[in-house]
Each structure stands twice: as structure tokens, then as C-alpha cells.
Structure P
Amino acid sequence: MFGCLHQGMKLENVVSMDAPSSVAWSVTIDIERWPQWTPTVKSVRRLDDGPFGCGSAALIKQPGLPEAKWVVTALVPGEQFTWESRILGMRMIATHELSTKDTGTQSVLRIELSGIVARLLWPVISSLARQSLERENASLKARCESLATL
């Protein structure tokens, strides 16, 4: 299953993978290794020590965007985390959600954009964001399925 949902200034991408949710969760929260498996992230630098959780922050560089500070605002261990950033006059809220399905795990990536820049540039931003969500989720699927077969 693979698809995108568009509601206003929100985008969502869903993918199913043949990997246990425990593997998907460990890959998802190991944010410093994201540049190793997804082309949507060039670099990640954690700004705090200890376990990844509420309040954790990181500087993330993505292709075509300035480096941005992302801060975790909600986390349900093993299931999902949400973090927020402000960049170029926009507020971005991104959620990474995992759920166990009969054949493995479903990953849902969501992004919500707000602010005047987001509204004015939505036609361009939404296309780029949709592509980024698709690439990131496809890369997550490939990474998790490769680790699940080891």
C-alpha cells in the first residue's frame, strides 16, 4: 500500500513494510543515522544527550533547505513521535507513526505547514514535500526490510 493524502496544508504518506515494528522503530528514532539510508536528509546533529524523547532536539539539513532545528513535542515509545520546526517563515509539524499490521509494519509520515510563506507558496511547497515524504518512506521501508532479513 502506498499513497498520499492532501488536506489543506497537510500531507501524509503511507507505506507497508515486511519488517517488525520493533525494527522500524529503532531505525526511526536513530535520527543521527538517517543520512545513511534516506536521500531526504543530508545531516543530523543531536543537540542533547540521552534517549530520544520529548524535548530532544536536532539540527537537520535537508536538500534545498537551510539547516533547521527540530524539537520533539510528543512521543509514544514504539509507535510515534512528533516534532516541530520553524524555517523560512513557516511552522512545520512532522509526525512519524508506526503500527503493526498482519504482514509487518505500516509507516505513516505526516507534515503540516502553517504561516504566510506556506500559504503563499503551497503549490510549490506541497509538490516538493509530497516527493520528500514518498522518498523518505520508501527509503525507510527498504532500510527496515534489509535489516529484518539479517
Structure Q
Amino acid sequence: MSDPEDLVGISRLDQSAVGTHGWQVRLQRKGVRYGRFFSDSAWGGSDEALAEAIKFRDAVIKKVEEAHSPRWPSTRSHQLPAARNRSGVVGVTRIVQRSAKGIEYYFWQASWTQADGVRRTVRYSVLKYGDRQAFRLACEARKEAMG
């Protein structure tokens, strides 16, 4: 195990004063932490404990990747609206902007991420276009931008 990539997420703990010797697995994905300690004495030695730590780490990575992979194979990660989406169209939302005087302005906003990673948005005023037309324009803008 001389390759440092073999030990990603795994570290050695040797604390003679308290009799702790083994391998610690620590991973974090989307704010969730995963960890487990593999004691040399429980696994029959340092090499065996390390082998179990690697197995555990690899299983956690596989489980997390499967849980966070797109539900439908595609180059686009957002095809269906999230449960909290109220417009029914991915990337299109109705927003309210309040002026310093408390006046509310309503817009339909389309947003997307370009191939170079730049986030783009475009807004259509409900006051100017009316609710339905502003929504339609936002949907068309996103559809055109997404290709």
C-alpha cells in the first residue's frame, strides 16, 4: 500500500498511552459523515485491519455514489422537477423583488449552467408581459439555452 491514493479517507492511529492502535476511516459527502475504527487487535494485526478499513471505505463510496447518481442516464442532471418545484418546469421559477419602498415586482426567471460552468439567468416581468406570457418566455429561454 505505498500509493497514497490507496489510503484516501483512511488514517493510522497509534496511541500507546491508551492502547489504541488501528486504522480510522473518515469520509464526508453532502454534509453526511461516515466513519469507523478498525483496531489491530480486533482484526488480527495491522495489515488485516487496514484491509478491512479499505473494504469499508470502498463500500461506503459505492453506496454514496449510487445514492447520489442521476436517476436517469443523461448528460443533463436535472430533467424532472424537484418535489419542491412549484412551476412544474426545471430551472424556471416565479420570483418577487421588493424595492426599498416596499413595492413588489414579480418575474418569471429561467436559470441554467453553461458548459463552461457559468451560471446564467434571465427574467421576464409579469407587469410587462403578463403572468402567462412571462412564464412562457422563461420556459422558452431555458429550453433554447439548454439546447
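For this structure, a couple of remarks:
- FRET efficiency 1/(1 + (r/R0)^6) of positions 11 and 115 (r between Cβ atoms, R0 = 35 Å, to 0.05) - highest-scoring structure of P, Q: P
- Which of P, Q yields 2.7 [distance in nm of label points 7 Å out along Cα→Cβ at positions 19 and 67, calculated]: P
- When mean count of other Cβ atoms within 10 Å over residues 43-50 is calculated for each of the structures P, Q, the largest result comes from Q.
- Parent structure of the calculated result 10, 24, 19, 14, 14, 12, 6, 0, given that P(r) over Cα pairs in 10 Å bins from 0, in percent is the read-out and P, Q the choices: Q
- Origin of the value 0.65, where FRET efficiency 1/(1 + (r/R0)^6) of positions 27 and 91 (r between Cβ atoms, R0 = 30 Å, to 0.05) was derived from one of P, Q: P
- Origin of the derived value 65, 27, 18 (Cα extents along the principal axes in Å, for residues 51-106 alone; candidates P, Q): Q
- With relative contact order in percent (Cα under 8 Å, 6 or more apart) derived as 12, matching label from P, Q: Q
Where a number appears in this text, it was derived from the coordinates with a stated rule and is not lab data. What you are looking at is a predicted structure, and each value in this text was computed from that prediction instead of being measured. Cβ atoms are built from the backbone, for glycine too; each structure is taken alone.
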